[in-house]
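Got some structures for you, see below.
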Structure P
Amino acid sequence: MVTSRIIVDPSVFSPDHIPTKLAGREKQAERLTSLLNSSAGPGMPVRAWLHGRTGTGKTVTARSVADSHAVTNMASSIYVDCCENRSAYSVLDTMLTQMRALCAETPQLAYKSQRLRQAVKETPCVAVIDSIDCMAAQERDTCLRILADTTGLHLLCISETEEPFTELKEQTANRIRPVFIEFPEYDTGTLRDILLQRCATGLNPGSWSHELVSEVSRMSGGDARVAIQMLRSAAHMADCEVTGFIEKRHVETGHEKAQTLKREQKLRHLGIHHRMMYEIVRKRGRIGTRRLAKEYRKLCTERKVAPVARRSFYRYIDAMQRLRLLRGERTRGFGSVTNLEVVE
């Protein structure tokens with residue numbers, strides 16, 4: 001009977017795990033490190049904007065570089081996920097909590113911004129603001145305007161595209177003027193290296209094979225999060241079955257679960273109106289944009305939510321197509337519409 005566990009270190013497969021080696025992201029890490037090291041004192045803080053599809057190593061690279069810089073320069077590093085903190089107040093409150101700059105609570109944004117400036121003045125800081133595209137445009141603008149005016153604060157913003165920056169007010173954008181750093185998709189070989197590194201430290205020797213890792217790399221479509229989740233799910237299933245070894249069928253089931261998780265993560269990045277539109281398309285199976293707009297307005301009435309304007313409606317549809325949540329097929333003829341369906 002097999003008694004040893006396959007997963008010997010679950011933390012290796014956690015989203016918060018930061019590996020010692022950033023496989024395939026050496027160039028981006030060196031660029032960020034160079035920017036931070038060359039900043040001419042507190043009066044010249046770094047402003048960087050990391051962009052790329054989900055699972056391209058943006059978060060792990062930013063956090064790794066920020067932590068290393070903090071240790072070397074006697075500074076602090078903080079991380080804020082805007083999927084969980086969608087308002088400027090919540091972002092500042094989270095930053096102050098991580099900096100241990102606690103004081104008598106005052107529910108005012110101006111107070112939070114003043115307290116943050118005082119805290120950063122005492123200890124320089126590198127702030128990683130992840131999934132900033134989760135914030136509504138107005139909240140994002142307010143938040144970045146405050147952070148841009150905080151002397152001594154290095155700012156590393158993360159989003160899937162550059163679009164959240166282009167939506168900022170001109171005054172705010174001019175205050176930030178970030179260096180844009182692109183994160184392309186991983187190739188299969190690099191993904192394989194990433195997984196081998198995690199297998200070596202997180203799984204029991206003999207419970208996996210190089211061929212299995214290669215298969216996971218191939219099936220993940222360039223997304224490291226999907227690949228790691230596939231491997232974790234496969235190992236967990238093998239553990240539950242007490243097989244002592246991860247089999248191909250475990251990987252196939254893990255792939256289905258990873259795809260579901262990826263879709264849920266994408267939807268988390270979007271607002272309530274995106275999710276309502278997506279919900280309707282999934283329910284209908286296939287629907288034209290005109291019919292979708294009508295059902296969307298009806299759903300807004302039922303849920304007592306003010307619908308977005310027509311221009312925003314089509315912009316949201318375009319965004320979900322870019323994120324590969326929806327696919328559209330344009331019909332021909334007078335008054336043509338786009339038929340939409342969910343990408344499985």
Structure Q
Amino acid sequence: MKKFINEPTKIVDELLEGYALAHKDYVHLKPGRIVVNNNLEKAQRVTVVSIGGTGHEPCATGFVGEGMLDVFIGGEIFTAPGVATTLAGVKLADRGKGVLLIVLNHVGDMLTGKQVLAECRKQGMKINMVVVQDDISAAPRTMASNRRGLVGCIPVYKIAGAAAATGKNLEEVTALAQRMADQIATLAVGLKGAVHPVTGELLANLGPDEMEIGMGQHGEEGGGRQKLLTADQTIDIVLPALLHDLKIKSSEKILLLLNGSGATTLMELCILYRRCAAILKEKNIEIVANKIGELLTVQDAAGFQLLIGRMDEELLSLWNSKCNTPYFKQL
């Protein structure tokens with residue numbers, strides 16, 4: 001393992017300290033690994049909070065700022081934060097209008113999220129929770145609660161943050177974020193597993209001529225191990241599966257998000273996107289919103305996550321609204 005680090009046990013704290021220093025115009029760091037929007041104290045509105053393990057940068061620290069997240073509470077590498085620090089982060093975020101907590105569907109995140117939700121409500125706080133569960137490889141849509149959260153968190157952050165910025169109340173913000181969460185589907189493809197930067201553990205062992213369709217965020221097997229295919233051949237499998245999952249029909253409008261896993265080049269992502277665009281044009285499905293790049297990574301893992309989302313006029317308007325964060329800007 002070759003990485004520019006110091007003491008492995010200090011990785012998370014040094015990462016967050018450096019991140020806050022580099023982006024001091026947007027965020028500041030509070031004890032407990034809490035990344036905070038600099039304008040939080042001025043927010044007379046619903047606020048949006050998320051939690052998760054570190055090691056996936058820029059997600060989710062990179063999306064704290066105006067129009068997206070107000071607070072992100074980070075855990076250890078690939079590990080959810082604990083209840084106490086999450087509770088502190090949620091209380092910090094609360095400006096009296098209510099808090100929306102967005103959680104990806106992983107065991108540790110859900111355990112923390114549910115406990116914090118219950119404790120906050122017990123203390124009389126206005127708080128709701130939306131769960132991101134967009135990985136179609138993990139379960140059929142009829143069993144969506146068993147689906148893992150992948151890059152689908154980013155459009156949910158965007159819609160929730162935009163809705164909150166317009167002054168909508170907590171129930172309205174929650175409903176819009178939930179609508180986005182319900183209308184997305186993601187499938188991940190792995191070429192090479194990440195190495196855990198603290199332990200040196202290889203998270204997925206694929207041969208030089210192998211790929212896996214349906215790989216989980218941290219190298220979990222998805223049942224799609226097979227021989228390596230070309231970019232076009234891979235998209236010809238992945239994109240139809242996503243369209244089928246959401247039952248997208250001709251003339252519909254979609255969001256297309258193509259995320260690199262950490263070691264995938266922009267060259268590869270552009271080649272993959274080209275094939276997606278060709279298939280969708282042939283099917284008369286319009287890409288009305290898109291994003292391409294490394295948004296949610298897994299260290300040096302190679303592969304990509306392809307997301308599509310059904311867009312209506314309200315969701316599209318919120319997607320296109322202004323936001324200003326270190327790694328997502330629309331001005």
When distance in nm of label points 7 Å out along Cα→Cβ at positions 8 and 136 is computed for each of P, Q, the largest belongs to = P
For which of the structures P, Q does the calculation of Kirkwood radius over Cα pairs in Å, for residues 176-231 alone return 12.7?
-> Q
Work out which structure the value 0.95 belongs to, where Cα Rg over 2.2 N^0.38 Å was derived from one of P, Q.
-> Q
Highest-scoring label, criterion being distance in nm of label points 7 Å out along Cα→Cβ at positions 168 and 320, among P, Q = P
So distance in nm of label points 7 Å out along Cα→Cβ at positions 56 and 272, computed for just one structure, reads 1.6; which one of P, Q is that?
-> Q
Distance in nm of label points 7 Å out along Cα→Cβ at positions 72 and 296 computed as 1.2: which structure among P, Q?
-> Q
Could you figure out which one of P, Q the value 0.10 for FRET efficiency 1/(1 + (r/R0)^6) of positions 112 and 248 (r between Cβ atoms, R0 = 35 Å, to 0.05) was computed from?
-> P
Origin of the derived value 2.5 (distance in nm of label points 7 Å out along Cα→Cβ at positions 48 and 200; candidates P, Q) | P
Have a look at P, Q and say which one yields -10000 for helix-only ellipticity at 222 nm (-39500 (n - 2.57) for each DSSP H run of 4 or more, over all residues; to 500), as calculated.
-> Q
For structures P, Q, calculate mean projected area of the Cα convex hull in nm², for residues 32-119 alone and state which one comes out highest.
-> P
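Just so you know, all these numbers are worked out from the coordinates, no wet-lab data involved. All figures in this text were calculated on a predicted structure; none of them were measured in a lab. Cβ atoms are built from the backbone, for glycine too; each structure is taken alone.
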